[in-house]
1. Of the structures labelled P, Q, one was used to calculate FRET efficiency 1/(1 + (r/R0)^6) of positions 49 and 105 (r between Cβ atoms, R0 = 30 Å, to 0.05), giving 0.90. Name it.
2. Given a value of 21.1 for mean count of other Cβ atoms within 10 Å over residues 145-152, point me to the structure among P, Q it was derived from.
3. Have a look at P, Q and say which one yields -9500 for helix-only ellipticity at 222 nm (-39500 (n - 2.57) for each DSSP H run of 4 or more, over all residues; to 500), as calculated.
4. So if we calculate relative contact order in percent (Cα under 8 Å, 6 or more apart) for every structure here (P, Q), which label has the highest result?
5. Upon calculation of Kirkwood radius over Cα pairs in Å from the atomic coordinates, which of the structures P, Q produces 21.5?
6. When Rg/Rh (Cα atoms, Kirkwood Rh), for residues 129-184 alone is calculated for each of the structures P, Q, which structure yields the highest value?
Structure P
Amino acid sequence: MNPATTALLAAVMLATALCGCSSPPLSPYTTDAPPLILLSAEQANIRDERARFREIYCAVLEAHGHALPDYRPCEQALTRVGNEPAPTGKPVDLGPSRLHLVVGFVPGLGWECFSNWLDTTGSVAAHLARFGYDAKLIHVGGLTGTEANARQIRDAILAMQLGAGERRLVLVGYSKGAPDILEAITAYPEIRPYLAAVISAAGAVGGSPLANDAKDSAADLLKHWPGARCETSDGGAVASMRTNARRNWLSQHPLPNDFRYYSLVTYPDPERISRVLRGSYDKLSKVDGRNDSQVVSYDQLIPGSTLIGYLNADHWAIAVPVNRSHSWLTSTLVTENAYPREALLEAVLRLVEEDLQGS
């Protein structure tokens with residue numbers, strides 16, 4: 001099989017892993033879910049810091065973004081949703097980190113299957129290090145459920161050289177990584193003294209309707225990814241992302257209040273959806289058109305968290321850098337993958353640091 005064909009099959013496999021083959025309702029009739037109500041962020045006790053984040057992100061993009069990959073003007077990087085609060089007008093500190101935060105990134109479904117193929121360069125960690133931030137990837141099972149991954153997160157944190165009570169660790173959960181983190185912080189209280197914040201980044205906090213009619217055998221296709229080094233599925237990866245599973249879990253597990261929670265939501269313009277993801281975007285739009293091709297926007301919010309911002313990016317663009325290593329796919333299938341990821345994470349950490357210092 002030639003490299004171009006392999007790359008094409010790889011992209012299609014990832015795009016269809018959770019799409020399912022049947023056509024029942026994505027959110028079927030059920031009596032198993034807890035009582036639900038859809039509220040505005042303000043009514044749901046979500047603190048809105050979009051205006052301040054916009055100020056910080058715009059400042060970072062203009063100061064540092066031109067020298068980084070995939071620069072976008074601020075207005076194209078963020079999506080304005082509803083009545084965004086007015087800017088604060090406060091200056092933005094772009095100097096070294098005062099708290100020397102450590103960010104632990106927990107990836108999503110299948111990451112260990114295709115991470116070697118992505119051939120990431122470590123540019124995000126290198127950029128953050130310039131300002132005194134330390135970035136670490138927390139390895140979790142790509143094809144295992146939230147309970148197994150929560151244990152891996154716990155073990156990884158306890159193995160870090162952190163002082164208990166310093167509260168310098170910021171956990172960022174991408175996609176399924178977000179529920180993995182939430183499971184860890186509730187199941188293992190011994191890790192809480194190290195935490196300053198937990199962030200959902202396009203997180204499947206409320207699950208994804210795409211998982212409702214999908215089977216773990218679909219995700220198991222990722223074991224055949226070029227260069228994949230996946231551990232065997234435990235049969236819980238897809239099941240743990242179903243909407244009833246996540247919503248029932250949230251209703252039964254109050255989140256600890258030892259630290260702060262933040263939500264970063266992918267909310268792309270339809271033309272910002274990569275060609276290979278348009279099928280899943282259209283399918284999920286039968287539930288709600290305000291989706292990133294994998295997760296509906298409101299299902300990405302941690303209850304009681306601070307809303308950081310809405311990103312004009314599809315689900316892959318903020319964390320799966322296909323465009324950096326597979327240009328042929330970028331020109332044909334993964335067409336909207338370029339996004340200023342380094343500048344984004346710097347801006348997120350600066351907002352969190354400012355918030356923690358009470359500025």
Structure Q
Amino acid sequence: MNNRKPLVSIIIPCRNEEKYIGKCLDSIIASDYPKHELEVLVIDGMSEDGTRNSVSDYAKKYSYVKLITNSKIITSCALNKGINNAKGNLILWMSAHNEYEKNYISRCVKYLEQYNADAVGGIIKTIPRNATLFGKLSCIVLSHPFGVGNSIHKIGSKSSQWADTAFGVCYKKEIFSKVGTFNENLVRGQDMELNLRLKKAGLRLLLVPEIVSYYYSRSDFLSFLKHNFKNGKWAILPFKYSTIIPVSWRHLVPLAFVASIIIFMLLSILFKFFFLPFLVIIGLYSLCNIYFSTKISIKESNLTYLFIMPIVFSALHLSYGLGALLGVLNVNVSKRFWSNLRLILRKR
């Protein structure tokens with residue numbers, strides 16, 4: 001019987017990840033997957049810190065670790081460069097900002113075979129970069145249904161399920177000849193867009209909660225706002241570059257929330273009647289926010305959370321929604337966005 005494992009090519013796009021790339025590579029090196037069936041391609045986007053030196057040191061010590069330069073810097077370009085250089089039949093995208101459990105790779109391979117899936121991914125457990133109060137609260141928000149909706153790879157799942165997307169996905173290399181590679185116009189959201197193309201082509205992505213990695217979340221308020229604002233903007237900009245609906249409904253909810261607040265607030269200046277729906281929207285959101293913040297405060301046995309958690313939830317939703325609104329207001333994006341939105345509504 002041939003018990004040989006398939007060759008897995010791990011692709012790690014990175015730029016200026018000196019603080020985290022070592023932890024990421026150490027977790028991969030400590031994995032239980034046979035190292036002679038593994039190659040690790042670190043695709044560096046012209047880092048300006050010590051990232052390249054750090055990776056070079058690992059490459060000297062471990063023959064299966066290689067450093068490749070991504071002069072285009074963009075993550076999607078790095079992923080495609082990795083795919084083109086990969087020798088394995090399985091392509092596993094790993095983030096330089098994460099650490100991975102010892103059985104991450106082996107479980108990806110196991111479930112690909114067991115379910116005859118075309119791609120398999122896992123969940124992320126969010127941990128703070130710095131042990132601050134806001135750092136801990138931001139992690140809770142980014143792992144809670146009220147914060148991120150039905151994003152299963154962030155909030156977790158009790159069982160394996162077929163999904164639109166997952167984290168740290170391991171793809172059969174053959175799928176790229178069927179659906180194409182990553183869209184190099186997308187600075188963010190390239191994974192969601194590719195995975196939706198995969199689904200549209202009748203291919204299947206399995207999310208497995210036993211496949212776990214740990215993500216270092218931003219722990220200061222300003223960085224948190226900036227990051228989520230950009231995420232919101234790039235929830236909309238893909239409409240300009242994709243021929244499919246490139247996001248899920250949950251990505252559009254903050255946009256609808258922020259846009260409705262602004263629209264009714266402006267209309268209420270001219271027509272007092274519109275002040276009522278404005279108050280209703282704010283009131284309902286506030287009640288939901290306080291309800292979930294209270295539940296979290298009780299669960300964590302910390303009364304302080306009751307007063308701070310609503311602010312963190314609001315910061316996430318408003319910054320994301322404002323970023324999305326800016327994307328919609330972009331003239332070059334607007335036409336395709338509304339065209340695709342009408343297509344979504346017709347399908348409902």
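1. Source structure for this number: P.
2. The structure behind it is P.
3. Of the options listed, only P reproduces it.
4. P
5. The read-out comes from structure Q.
6. By Rg/Rh (Cα atoms, Kirkwood Rh), for residues 129-184 alone, the leading structure of P, Q is Q.
Taken together, the values in this text are just the output of simple stated rules run on the coordinates, not laboratory data. Just so we're clear, the structure is a prediction, and the values are computed from it rather than from any experiment. Cβ atoms are built from the backbone, for glycine too; each structure is taken alone.
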